[in-house]
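K.L.:
Structures follow.
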Structure 1
């Protein structure tokens, strides 16, 4: 089973939606990949996030038919060894996350793939998540096609 890592600033909203949605779709469709997600922010207390996961992420996962699985975990930070554990790493916003990668992990910055999914201060959660779900469906299809003999 191969692994993919989704990165965002606080591991609270976009990357958490990406992790749960991708894992649900991959399991449903027999894609031999599983996702994790982590934050680029070094101080997760400074993000202003309340609780373990965004209410937007939870509501939009439910709207997309992704069931909740147990108690949600708290956000986690990406660390240098993580860049060696995952064959695919995707950050959710080039505009937001590429500068963070250059500042925090410059030796790994060139291997990161980027989407452009804005945070709640940039676009509505409904619009952002609709595009993210499409991107994740396309990614799952790409990975499934690549796993065929």
Structure 2
């Protein structure tokens, strides 16, 4: 196999949910018996499942990703259609293709949600024990978030 047969470490640019530019690596093997659209679909699906791509992250456009991977736009479009059919991504017309808010098989998201609910329940219990009013609780949370966001 020649080095040109496999794009080594093709770094793909995308935008995360905060609008920040990010990178990911996609490897496609043209000699594989697996069609390229399926290789791409599977890699993106795994990246979502393990949390490498997060909900609301914007994927590259079909044309941009096709150009970066040296694929036909129809190949990328088919991958995106399959991901949308599976519920992994959502297409919002001209706005683009985004990771779904609740992608299937996303264990990190499920774990994060469970931890969030457990922490919130514990926090609310503590605040009730202290007799703190709801407005004061909300204010304290906002103050704590602001303090945590400082450099």
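K.L.:
Can you rank 1, 2 by distance in nm of label points 7 Å out along Cα→Cβ at positions 14 and 78 and just name the one with the largest value?
P.N.:
The structure with the largest value is 2.
K.L.:
Same structure again: Of structures 1, 2, which gives 19.4 when mean count of other Cβ atoms within 10 Å over residues 38-45 is computed from the coordinates?
P.N.:
The structure behind it is 2.
K.L.:
Taking mean count of other Cβ atoms within 10 Å over residues 70-77 as the criterion, which structure among 1, 2 has the greatest value?
P.N.:
Top value of mean count of other Cβ atoms within 10 Å over residues 70-77, among 1, 2, belongs to structure 2.
K.L.:
Please state which of the structures 1, 2 yields 29, 19, 17 when Cα extents along the principal axes in Å, for residues 54-101 alone is computed from it.
P.N.:
2
K.L.:
From 1, 2, which structure was helix-only ellipticity at 222 nm (-39500 (n - 2.57) for each DSSP H run of 4 or more, over all residues; to 500) = -13000 calculated on?
P.N.:
The value was obtained from structure 1.
K.L.:
I have 19 for relative contact order in percent (Cα under 8 Å, 6 or more apart), calculated from one of the structures 1, 2. Which structure is it?
P.N.:
Structure 2 accounts for this read-out.
K.L.:
Suppose P(r) over Cα pairs in 5 Å bins from 0, in percent works out to 2, 8, 14, 17, 15, 11, 9, 7, 6, 5, 3, 2, 1, 0, 0; of 1, 2, which structure was it derived from?
P.N.:
2
Every number in this text was worked out from the coordinates using simple rules, so none of it is lab data. What you are looking at is a predicted structure, and each value in this text was computed from that prediction instead of being measured. Cβ atoms are built from the backbone, for glycine too; each structure is taken alone.
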